[in-house]
Each structure stands twice: as C-alpha cells, then as structure tokens.
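Several structures are given next for inspection.
Coordinate-derived values only; no laboratory data. Just so you know, these numbers come straight off a predicted model, no measurement behind them. Cβ atoms are built from the backbone, for glycine too; each structure is taken alone.
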Structure I
C-alpha cells in the first residue's frame, strides 16, 4: 500500500429518511431561483420526482423538468438537456434517479460553464471551469455517483463509456434518502447493491488503495453482505434499506481516489456492447476476477471471504482461497437473485471476442489493477463465467 496517497475532498451530503423534503430549502440556500430537474420517465411515473418538485415549489424555486434520460446516457442526451438548461437560464441543477441520471446532471453542470460538445472534456481534462452546481439525489443504492468526481457517459462517436472527471464533476450537495429506495424491485435492489460491493472490493484490492479508502471499502462490503438479503426479504426494513443506501455512498467515496479496476473493466466493456445494466455487469466482472487475483492479494481476499463465512484461520493455497471466495460470493449473488453467468445474463457468445481487446486497451481501468488483463487473459476469464 502506498505510504503517500491522495484523499480528495468529497461533496457534502445530507443523509436520512425524509431528507429529500429539504431539497428546495437547500436549493434556495444556494441562491437558485430556477433549476433544471433532471430525471427519467420511470422516476416521474413512480412519483419520486413529484416529491422534489413539491419541495422546490414550497421554497419558491422554479423548476423546468427534463425526464428523458436513458440508461448509459449518451453525449446526445446530455447536449439536449444542457440546451434546455441554457435556454431557461437556470441557476443550478437538481438530479434525482439512478447513476445514469446523476451522471447526466453532473455532465450538464459542466456544460453550463463550458462550451459544447461534452466530448472535449472526456477524461480528466485540466482547466475545465466549475458549473453553478448540482444537487444529486440517488434513488438506488449502488453507483455512489452522488459523491464521486466522475460522470460516466457514452461517447457515441467511439461507442465507448468514458468519464468526465475532476472537480467539475462533483456535486454541490448529495441528498441520500433511503425512503426513495423502498419500492425498488428486488432485481434492481440486488444488482445495485452488488455494484456497491464491487466498488468496495476493487477499491480494497487495487494498487492505489490507501489507509482511507480501506476504511470506506471494508464498511461498504460489510454493509452489503449483512443487509442485502434482509432488504430483499423485507423491502420496507428501514435499517436494511438505510444500510444499503449508506453502503452505496461509502462505496463511491472508497473508489474516489483508489479507483476501480479489473471487474469494472470486464463488466463495463461487455455492457457497452450489450447495454447490460451496470450493476449486473459489475457483478459478473467481479465473479470473473476473484480467482485470478488470489495470488496478488491473498490477505485481502481472505478478509472478503470472512464476510461470507470463510474460516479465516484455515490454511489455504492461493488457488484454494480464490475458489473458496469466488464460490461464496457466487452463492451470495445467486441467493440475491442475480444472474451469475454471461449466458444467463443474455450475452451472445460472440461478444466475448469483441470485448477482449477493449478490456486490454481500457485507458483507465487497467491503471490500478493488481494484475493486468491482456485480451487473451480477459477472454479466458469471460469464458469461465459464460455458462
């Protein structure tokens, strides 16, 4: 572990049941008279956007609604939302939804202070001006986008998912209200929670891990391991839902400086080709890499295994340890109702060969991998979890 490391300031956040009711008051505190409310049609139909609108109206803040965000938001969607925000001369942004909505809100914030197109800011580009700010309100417990400094978007010209990163992509405030997750379908609850677990696992095992990221990563994984099955059995369990919401936020903090690596590399590049949900793709990516990484991080893998009942005092070879932890995590995913093979997730076999070179050449997700992925190794790992 590096003895010298960076732990950058994270966005402030307001956490608690009913916290969404304070959205309007917070927007007014920022001096915003008018905002663009960014969301998707599902959030609108579920009545969650109405909670935010009610709060904004009560605080005297006008809102123009953009609810056309789609999964894996494209640069085209972001430009459309930004055009409306500019035309309406809004003072700030409020985004409520899953990771795709929050990332859209962050990207639109960039474009309110910088000229289009958004594609010129992909990566960590120096000198990007800070926008007026965004209040981000997650409705799933997974991505941690509300506290991360990256907005993941789909670059349609290259057909890849890339981040706009840095201070320009941080929220002005995150509002995490576990109550917004109570009505999530079981499948989405499980996939998003396992996404948070993957954030913790990869922050914990990557080469940029540090004393601070370890604290957040371990707590992220513990909270998911102890609360996901309870939340699935008792959807209105306040404690379980709150703990999953907290896990998602802590996971976002965990990988803020230590980054994610091989599991996300495999998962995201498959998802780019298939439009698979992010949480599912990252679960499958994690299943692909656990045994592969066993000889690189055996002590850390042993700790993870302990969350799922592994006898941490027993002697294991690296290979045995990798198999044990992989099998236990797979059983946990199965009990959560999440697909554990690429075939079960609906991935055509020919996608594997297309994804392999993208994985090898990923510009970000190879940076902190404890073992690098060549196209050949990536293909082999994907084959092992295909069926």
Structure II
C-alpha cells in the first residue's frame, strides 16, 4: 500500500498512538491542534505539558514518543474560517484519512463530523475514537476510567486488596490499535469500491472485547468470585505465579500436565511429584498448599539456579525485569527506535509491534516530536496560501 496522508485532530494518547503506527509505515501524519485559549497557559495537546521538560515547555517527556515523525499545525476550528481551512487542507494535500478523538458532541460544531468532511472528499476514510462511540456523544473517557467501567479493575490486584488499574494504559492502546487496523481495512476496501468510510471506535467496547476468558465463563457455571482479582496467579492454570528466591523473584507458568511432569522430574522439584498434583484440577484443589510448597523450594535457591532448572525442563519462566532494564533486553535493544532532541540527545523509543520496510530504510531513526504549530506556515503554503494570506490568518487568530 502506497504512503497515505493522514490529518488528525488528536490529543492525549489513544488516537495519537494509532497515528504513530502510520508514521512507522512511512505515511505522512499531520497533527491538528487548537489555537491558544485566552487565560490558559498551555497550548494544544494537553500531553505536551506532562512529564519532564525535554525541548522547551511544549515538548515534555510524556508527549514525545507517540508524536515522533509527525507534523503539527494549529487551527481554530471554532471559527468558520478555520473549518474552511481544514477543508482546503483535505483537498489540496489530497488527504486519505481523517482521524479524531475529540468528544463526539463537538464534531459538528467544529466541522469535523463525517457528514461534513465526506462532502469535501468523497473517498475520505474518517475515524473517531471516543469513550463509548458516536451513540454516546457526551461521554468523556480516559483509560483508567474505562478500566474501571469495563471490569478491568475488578480483575486486577490481590484478592484481599483494593481494585487496581493495569500498569500500561491498555484501553488507550487497544483502541488505538483497533483504529489502525480498521483504517487499513477501509483503505483496502476503498481500493476496490472507490468509496470512503466512517469508522466509529468505542474505547469501552474495544476494552470489553478483550474479556474473552472472563465474560463467557459466567454463562458456563463460573461464579464471579472465580474470575475476580487473583494477584499474580492464573485463575485456571496451576501453578502460575511469582515465587520468591533468595535474591529476587521468578515467575513461572505451568500450562499443561506434561509441563508439570517435566518439572517434577528435576531434583529441585522432585518432592512435588505426587499423584494428587498430576492433573491441573488436582493442583487447583490444593493450590494454596502447592504455591506454598513451591515457594519454600525456590527460597532456598538463587533466581539464576531456579531459572537454570526451569530452562532445562522447558518451563516458561522469567525474572521480574525492572522497567529500567527493559530497553537492554536483547530482543528490545536490537529493534529499538530512536529520535534525537533539538540539543542532540538520543532518546530510545519502544520498538514497533512489527518491523516495517520504512523503519528499516531509515534505520529506526525518527524525526523528533514537533513543537506546537511548528509546521503551520509550511503546510499552509503547500496548500496554496500566500505569505500575506497566512499572515492575515495569524493576525485574526485563525492559525498559530
């Protein structure tokens, strides 16, 4: 698929992450942000001002990674002239895709609803991410709120502890991945039909779609207590847990009776070779005792010694890797992307989910995240506006 042009009225993470995936493909992504609001210090995407300063006040650490490789313009879409300017950009830049994660109730007042923009370009692919979809236009949503609403927090944490959110913003990223996929599918359909498409992504529905090993079980005899918070244990496969060693922790996962048979044939775990533990159901019946027995064994050994035994028995396992050591994992280090700050510092970025030809061509080096309104003049000029027209728009605060 040839590189496409994406215009995105985006902020925060979910749609910003979706369009980052297009950057990984070598597509052109233009981030559209609002002009300054009187009385408010911050300008544009609120995430610009979260984290530690990296390149001035408007490019802080939380903002940088999802926005590398993009261009940035600032347009006041509350004004009719700003809306007309957006339409001109769609036409003159031959935009293929328009994205937004603005609250749906604001789409029409801002002139960014599908019905308006598809009149500008009939084959435009239009995609929105919102808390609960276009049928619930006034519902705002952030990742932890969606985790609370959709049951994730009832599933996360220890049984005797409070509900907890997952570490990474899973719902944001899931919805972003879904937007990426659905846009790709829509473009494939367009190549056959010539028609554009409206794509409506609900963060809530995307989140609940992942509860494959939870919700159906309620209708197949599992009481709710069987599905709720279980700490580091797996709810169905026994034993799967984090076990303390004499110098840390090792997480092991026994996923079959064959694996259990192999581990109990090792000298370290031979004492657990008992008939009552031979099947997963048997291990489930006495799981508290079994977890305690495994922990008693592992505490006598170092993490390296336990890992050596588990490796020999072909048992899936891992130490608990500190987040600061993750970039040094071999499979991460060999695929890490990079960007360079304006003052010359190298910033390592997460690897792509899947390598792309474009990233290989540029050797994984992506342009640094754009400053607020950095490309406004150049993009407007590309759309055919003269310097005097651009200056007039700026004077009237249509653009920044």
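Here are some notes:
- Which entry (I, II) yields the derived value 2.2 for distance in nm of label points 7 Å out along Cα→Cβ at positions 69 and 253: I
- Here the criterion is FRET efficiency 1/(1 + (r/R0)^6) of positions 165 and 357 (r between Cβ atoms, R0 = 35 Å, to 0.05), and among I, II the highest value is seen for I.
- Between structures I, II, the calculation of relative contact order in percent (Cα under 8 Å, 6 or more apart) yields its largest number for II.
- Structure responsible for -10000, with helix-only ellipticity at 222 nm (-39500 (n - 2.57) for each DSSP H run of 4 or more, over all residues; to 500) calculated and labels I, II on offer: II
- Test item: Cα extents along the principal axes in Å calculated as 63, 44, 43, pick one of I, II: I
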